[in-house]
Structure 1
Amino acid sequence: MAKAIIFDRPGGPSVLKYKDINVKKPGYGEALVENHVMGLNFIDTYHRSGLYPLPLPSGLGLEASGVVLSIGDGVSEVKVGDKVAYAGGPPGAYSSQRVIPAHRLVKVPAKIPHDTAAAMMLKGLTVWYLIKKVYQVQRGETVLFHAAAGGVGLIACQWLKSLGVKVIGTVGSDEKAKLAKKFGCTHTINYNREKFKDRVLEITNGKKVPVVFDSVGKDTFSDSLDCLMPRGLMCVFGNGSGPVAPFDPNILAGKGSLYVTRPTLMTYTAQRKDLVEGAKEIFSVVGSNKVKIEIKQRYELRDAAQAHIDLEARKTTGSTVFKI
C-alpha cells in the first residue's frame, strides 16, 4: 500500500498526517508515478495553512522525481519505465505513488539523479520564468533578489551570474550571506542588521535597480518599491512573511511609474510547450554545471510536519527533499 501525507483541515504543521492510501489506476491521459524523491517548497505551507485553499481532505506537495509505473489510454508524453519529474498541480507529491496528468510530466536526463531533479524542478522553473519571461534580464544589469540563500535564491544567483547579471541578495544571517556569496550573489544584505533600501542605494550609487524579485511579501514590499528606478518592475512571487497588504496604486506613480506583477509558476507553465521549454533550460544549466543544486536538508516523508516547522522558522537554506 502506498504512503502519503494527508490533511483534512487547514492549520499548522500538526495537521499533516502520514497515512496508507489506495492509489487508483491511471485513467485517460494519466500516468501512475512511483515518487523516489519529493521536494519541499514554501507554497506547500500556503496550501496547508489555507492561505491558498484546497478541497479537503487533500494530499500536499507539487514537486517530485520518479519512474512511470503505468499509463492510461491516450498518453503520448511518457511511457512505462521513463524517469520523470514534475512541478505544479495537482497537489499530491508527498506520496510514494500517485496518479498525475501525463502532460505535467517531463523526462529527466539520465545524468541528473532523482534527488537533484526533485530539488530543482519547481525552484528551477520558478527562476526560469522570473528571469526569462516575467523580466528578461540583460547582461550588465543589477537586480535585487530577496531570500537569496533559499532554494530559489541559490539557483537564481548562479543562473544570473552566468548571464552576466549582478545580484544584490537579502538574507537573514551572516551564515546565509556567506552561502549566497558562495553561489554567485554579488552583494549580500543582512536585513536583520541593515536597511536593505539604504544599502541598495549605496551599492548602485543611487541609480537603483530595474527589477526586484520578492518571495517574502509583506515585510519587504514597501521598501522594495524605493529600490526601483523609474518604470522599474516589482515582481512579488511569494508570501514568506505574509501577503502584501492592499495599497493605493497612486503610490506607484509617485515613485516613478512603477509596475507590479504577481506571477505564478502554474500560469507560466500551463501550456505544455512552456513547461517543456522551461524544463529543457533548467536541465541544460544544471547539466553544464552553470547551476549546482544545493540540497541542504533531507527528511523522511513521515517527518513532513517537522520540515514545515523548520522552513517557516527560516532554519533552512538551499533545497529540501523527502524520501519514504
Structure 2
Amino acid sequence: MKVLVTGGAGFIGSNCLDRLVEEGIEVVVVDNLSTGHLENIHKKAKFYQLDINELTISEIFEKEKFDYLIHFAAQMNVRHSLKDPLFDAKVNILGSINLIENCKKFKVSKFIYISTGGAVFGEPKYLPVDEAHPINPLCPYGASKHTVEHYLYMYQENYDLNYTILRYPNVYGPRQDPLGEAGVIAVFTQQMIKNMQPTIFGDGLQTRDYVYVGDVVEATFLALTKGDGKTYNIGSGKETNVNELFQTLKKVTSFKLDPVYGDPIPGEIRRISLNGSLAKKELSWKEPLSLEEGINKTVTYYKRFFKILD
C-alpha cells in the first residue's frame, strides 16, 4: 500500500504520517512548506516540495502510483479567508480539484478528505451537530471546504472515485504551531509557558469541540478501509468555552495572570460541538481523550519544545 499525504509537514498531517509509517505503510508527502515544517516529516517518508495547485503534480502521481490519498493541505484560517477569499478558494477548492482529477486519471483507489466540522455548519440549530444538520457556513473557509465535499460526491457518481469525508473539530496537540496556525490551545500554552498575557477575543463564552490530535489521526487511519462514500463528524460532542479552556490551561501550567479581552472575530460561530456517534458505529472510532488529559499531554510537549522546566 502506498499513500500520498498532502500537507504532511503540517500539524495534523505529520502526526498522521507518523501513524502510517508505524503501520508499515509506504508514504509520500506533498507540501509547499508555507505553514508546515520540514523537521515534522518522518525520515521514512518520501517528500516533494510542491503546491497542490501545480499542474506538474501529475508527474508525481504517474511516477509513484498511489493507492490512497489523504488530503490535509489547506488554507485553514477563518480570519485569513475573510480577508482574502480568492486565495482561500484557490487553495481549498482549485487545489483539491487538481488532486481529485489526478486521482481519477491515475486510478487512485480512495480519497480521504479532511473537511471541517467547526466551520461548514454555520451557527448550529441544535447541538451536538450530526451529519444531517443543515450546511450554512458563515465564512469563506467553511464554504470552500464544503464545496469539495460536493466534488467528491460527483466524482464518485461519474467516475467511481471512492472517498471518505472527515469533518474535524478543533484539533490540538503536539506540533501545532502557536505562531502560524489557528489553534487557541497552542497559542495560550506558549504564552503561559513564556509568562505572556493571552488575549481572549469576545466575551470568552464562545464554545468549541476540542479533540486531541491522536484521536483524529485514529479516525483518519480507520477511514482508509472503512466508510466508503460517507461523511463523518469527528467530535467529542462536548462544548468548552474559551474562558473554561483558559482556566484549565492556567491550572495545568501554573500560570498566574488573567487574560486580556479583545474584539470578537467576524465570521466565527458562537457555539459548536460535533456528534461523533456515526464514526464510532461505522468506523469503530473510540471515545477521544478527555480535554484535561489531552491538555496535560500537550503542555508536556510544549514545555519540552520550549526547553522550560517545571
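Can you tell which of 1, 2 yields 1.5 when distance in nm of label points 7 Å out along Cα→Cβ at positions 206 and 230 is derived from it? The read-out was computed on structure 1.
Work out the source of 11.3, 31 here, i.e. which of 1, 2 gives that when Rg and Dmax of the Cα atoms in Å, for residues 70-125 alone is computed.
1
One of 1, 2 was used to calculate FRET efficiency 1/(1 + (r/R0)^6) of positions 62 and 278 (r between Cβ atoms, R0 = 35 Å, to 0.05), giving 1.00; which? Could you put the intermediate results ahead of the total?
Values: 1: 1.00; 2: 0.45.
Clearly, the read-out refers to 1.
Structures compared: 1, 2; top value of mean count of other Cβ atoms within 10 Å over residues 6-13, i.e. the largest, recorded for 2.
Going by mean count of other Cβ atoms within 10 Å over residues 38-45, which of structures 1, 2 comes out largest? Could the numbers behind the result be given before it?
Working: 1: 25.9; 2: 14.9.
Across 1, 2, mean count of other Cβ atoms within 10 Å over residues 38-45 peaks for 1.
Computing distance in nm of label points 7 Å out along Cα→Cβ at positions 46 and 222 across structures 1, 2 gives 3.1 for structure 2.
Distance in nm of label points 7 Å out along Cα→Cβ at positions 54 and 110 computed as 2.9: which structure among 1, 2? Don't skip to the end; give the middle numbers.
Numbers: 1: 3.5; 2: 2.9.
It was calculated from structure 2.
Here helix-only ellipticity at 222 nm (-39500 (n - 2.57) for each DSSP H run of 4 or more, over all residues; to 500) was calculated and came to -8000; which of the structures 1, 2 was it taken from? Source structure: 1.
Each value in this text was obtained by applying a stated rule to the coordinates, not by laboratory testing. Predicted model, so just to flag it, every value in this text is computed and none were measured. Cβ atoms are built from the backbone, for glycine too; each structure is taken alone.
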